[in-house]
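Listed next: structures, encoded as structure tokens.
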Structure I
Amino acid sequence: MVRGEPKARRIIATMPTLEPLSVELVEEFKTVRLRALEDTPTAFGSTYAKESGLSHSDWLKRVDSWNGSRAVCYIAMDEGMPCGIIAGYFDKVDPRRVDVASMWVAPTQRRTGLGTMLMEAVERWAHNLGASELRLMVTSNNSTAKRFYERCGFTFTGKIEPYRNDPALLEYEMLKYPGNSPHPAVIAPAFDELERNAIYRVIRARRDVRRGFVPKPLPDALLNRLLTAAHDAPSVGLMQPSRFIVIRSFEVRRRIHAVFQQANRQALAGYQGARHDQYADLKLEGILEAPQNLCIVCDAQSEQGHGLGRQTMPQTAVYSTVCAVQNLWLAARAEGVGVGWVSILSPDALRSVLNIPAHIVPVAYLCLGYVDNFGNEPELERLGWERRSSLESVVFEETYTPGVKP
């Protein structure tokens, strides 16, 4: 039991007591710590050789650092002899996390409940101070400790690090959520900061490219990577409805360009005045300049996925193909490849040129290729056709409430 708690919490008369580390226990602290390092040398971040040489002053400094509002250490005492130890301290990076360290129980006290008693003491301390998770690292060769921590409610996160004292071993991260349900959800690890920054940079730098394509065709391996990225996109019910038509022939592209020109003349006729003139000056495709085009279509009637998710919203099949377009677009930007989406096309005319069956839905016609540069801002914004909306203007709380500011 922890000093200061009611005696009714004592399980049996001979059960060791847990004493919070103090200056008065410095010799017991040194004794149990060195015993632990001798008994299980690969279970700790330090070594017996290093700590056995510490001076009395060094041990007093450690007592001080393992105390206070941000750290705790308990020594298990049995008839005046230390027989177990555990420490916990708040993580310097994540203030919600408590790292559990220096867990050890003397061989004579194992399977008596002392290990659980030590862990529960740190868990109570962490929970009372508002910690939302406990974290520990366990070495790959310590199967007994792994099973014990799992019984205590810890789960593996999948994060693995090399053990610094022995390159032949690994350390596995385990987490637990104090005060939560018996089966808390594990938060999956995020990508590291450089990887996250790369993702967001690609999203910000993506452009709808209409000009500047160079005649050098894309290597087959690169094109296959982009198509793989598109094929890996999420899809409703795992139906994977997207189909990809790669177009390299100049003659086919010329016929598609003619379809664009007819549709563009019709679109121009819908504008008046200055907007008409502004539209007429826009370059809205690169069909002939890009050495390869790509038409992405959707087989909305595919039986793959067995209709899951499409009973009430059948349009999610097309939405799935739009996800494939975005995957390809972002992957292309990361590879230095320009993509331009041409939507000013008659679907029926496109079907005729590309022999697309009536039940297949044309979703995106893309111009694809290396370019001489990527703009710093969207071209339509740079030319004054439209301005971006702020995020605040399109995010609502709980219900759709446009125009209402919080």
Structure II
Amino acid sequence: MISVFISSTSEDLSDYREAAINVCQRQGMFPVAMEYFAAMSAGATAGSRRKLDGCDLYVGVYAYRYGYVEPGYDRSVTELEFDYAADKNIDRLCFVVDPQYKWAHREEENADKLRAFKTRVDRLIRAQFEDINDFKFKLLQSLAEWEKQRNTLRVSLRRVFDPLLDDYKLFGGRQETFEKIHEFVSKPAGGYLVITGPPGFGKTAVLANLVRRNGGLAYHFFTSSYGNAEGADVRSERFFLRNVLQQIAPWRGYVADLPESVNELAALYNQLLLTPFESPHLLVLDGLDEADSRMLGRYLKRELPVNMHVVASVRDLGRDWRHDYSLPPEQTRELALGGLTSVDVAEILRAAGFKAAEFAADAARLDAVMNIAAYPNNPEVGADPLYVRFLVHDIQDGAVTTANIGAQPARPSHGELPPGGASVSV
């Protein structure tokens, strides 16, 4: 059964809370409300968070009281519940009394804090209500739409990329790269971080493992290697928009069906993505060069709002990719991938299994792997990630051993990097 957490102040909204409980029960949902909380040793905030942890949906109802501020906190329990639901990626349906409606008790306690909180709520898709009957109707309608959308999204379009994510399970190293991505995403200023490198340098591997390590982000891989979905190329504009919108809709509490036309999808993309967020949000876009640059430019040219970040990748083929994709100069940073270090290769060997881990533990064998996989004309760049991947698989499978590793062919010299090679920088 779906559990719905009901959040509001109590003294002024007791009738509305009772109405919300009844509407949830009519919908076959289980209302989680403070009226039913048993005595708990935890404080009000900690107790509410415990109850929220087990819920599928948050319903917030707001009028003209800010609510109780527990000692030791700078915000009301009601506002903290709103934030905690967001932190836990719980969908939020919010209802605010219409400011034009003649509310019986309009005195605004903690007026400044209440206005600031309502401003934050207004950034979500939310409904306004007048009297209690209007509220019940709109809550019933919203719950039905949310449940319909939830059932629709159970088979998510992004699942088409599951085989790709599985193919990059063997991964290790790149610690400096992940630290720079984390630093970028942690800053409030919105923007684009574009990972660049020659073909085969591990851009997709980095982003696939960024996705695997982090829940709550949205992602899309522009690729021709993993088939079609819904009868459409995953590189198409329509599939790109539908996949991304499915994932970012819960960030805004959007529960209606996605539109069908590309123009309507594009409008919704702008509506949901280009309003400031209260906490960091991340969209991952891999392989920009696999898609039409003019199409992507329509979406990447827009400056991103506070706390919205895009991490993308593109092959470094000597083109001006900033211009090709119309990226806003002031918001765009580059992260150039280099080859793998011996530390990176050792981590990959350990991740592959027992046989490969033996190579990581022995300095001479690890040096042999590095020598074979290095770029002949630019050894300071490090090891070729694609060549390392194949070599590590052969080591784990037993095809390459201590006895024959010296006889393995070195990385071919074609496709060399220019003098100086690539480097990890921002």
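Coordinate-derived values only; no laboratory data. Nothing here was measured: the structure is a model prediction, and the numbers come from that model. Cβ atoms are built from the backbone, for glycine too; each structure is taken alone.
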Taking Cα Rg over 2.2 N^0.38 Å for each of I, II, the highest value is that of structure I
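When mean count of other Cβ atoms within 10 Å over residues 193-200 is computed for each of I, II, which one produces 9.9? Please list the in-between numbers first.
Details: I: 9.9; II: 19.5.
Going through each structure in turn, the value belongs to I.
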Value -10000 of helix-only ellipticity at 222 nm (-39500 (n - 2.57) for each DSSP H run of 4 or more, over all residues; to 500) was derived from the coordinates of, among I, II, structure I
Mean projected area of the Cα convex hull in nm², for residues 33-240 alone, calculated, reads 19.2; among I, II the input was structure I
From the coordinates of one of I, II, distance in nm of label points 7 Å out along Cα→Cβ at positions 81 and 345 came out at 8.3; that one is structure I
Output 2.9 (distance in nm of label points 7 Å out along Cα→Cβ at positions 97 and 281, calculated) maps, among I, II, to structure II
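Quick check on the output: 3.6 is distance in nm of label points 7 Å out along Cα→Cβ at positions 273 and 361, derived from one of I, II. Which one produced it? Mind dumping the intermediate values first?
Numbers: I: 3.6; II: 4.8.
The correct label is I.
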